[in-house]
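**Q** Presented below are the structures under discussion, each in the form of structure tokens.
Every read-out reported here was derived from the displayed coordinates using simple, explicitly stated rules and does not represent laboratory data. As the structure is a prediction and not an experimental result, all values here were calculated from the model. Cβ atoms are built from the backbone, for glycine too; each structure is taken alone.
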Structure I
């Protein structure tokens, strides 16, 4: 199992709007593409950070979803609604692999 995590820091005074928008993105992707995106928020550390987490059987499966999203006009419209909600330069993307998948490799 591969996990894709996109993290971003929201402007502190825009917490409710940013969280609402993050959930709107996840709901749209999940409904339209039968996906499994979750929105997480830190319990410790930076309290103004949100994380979108998607999982798939492979990096290719997750990237296939991204290809669909990048050509989706409604998704692009929703992305445009985030103007002013997040701190410039704080967006980060990471892929993770389940440790149980590498058990036989070590």
Structure II
């Protein structure tokens, strides 16, 4: 069916964009503009009926774990703790290897 093929093509494009976004973020690059483009692209897919909101959320969560090796929630919590440590104890913060502070 044409619609299934379009949906598969669209989901593959979403995956590619998300992996590029997450990989760039993992490398420490600024990704704000790319993040908004991906969000807009996925929203367009929702409007066109190619992707449901739930499918989009699952795709985002699954690929985040694939690239970062942890859930979005776990990564956000780790970053929150690192930022708190940075504010309270710079020596302890810098004792953590830079690669682990990403």
Structure III
């Protein structure tokens, strides 16, 4: 499963986060995959895409970093997959031309 992790840097201070990242790495348990991340220009939030099938791994990772940031976890589905589901549902809910006769 994919999760968008919204990190809020305490005091908008990214320096301690990057210092720890340089010293200790991401501190991610095996089975938790980092996909990519994006940071707001004002250092208020980081949006980090992570992948795992075991939510306990997210909890373990958050415990290693929660002194420097707060976390919001949002399960997400790729747009391409969502579109396929919506298209399939739309196709089954439309009356066929033969049924309309």
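**Q** For which of the structures I, II, III does the calculation of distance in nm of label points 7 Å out along Cα→Cβ at positions 25 and 89 return 4.1?
**A** Answer for the origin of the read-out: III.
**Q** Thinking only about relative contact order in percent (Cα under 8 Å, 6 or more apart), which of I, II, III has the largest value?
**A** I
**Q** Additional query: When you work out Kirkwood radius over Cα pairs in Å for each of the structures I, II, III, which one comes out largest?
**A** Structure III gives the largest value of Kirkwood radius over Cα pairs in Å among I, II, III.
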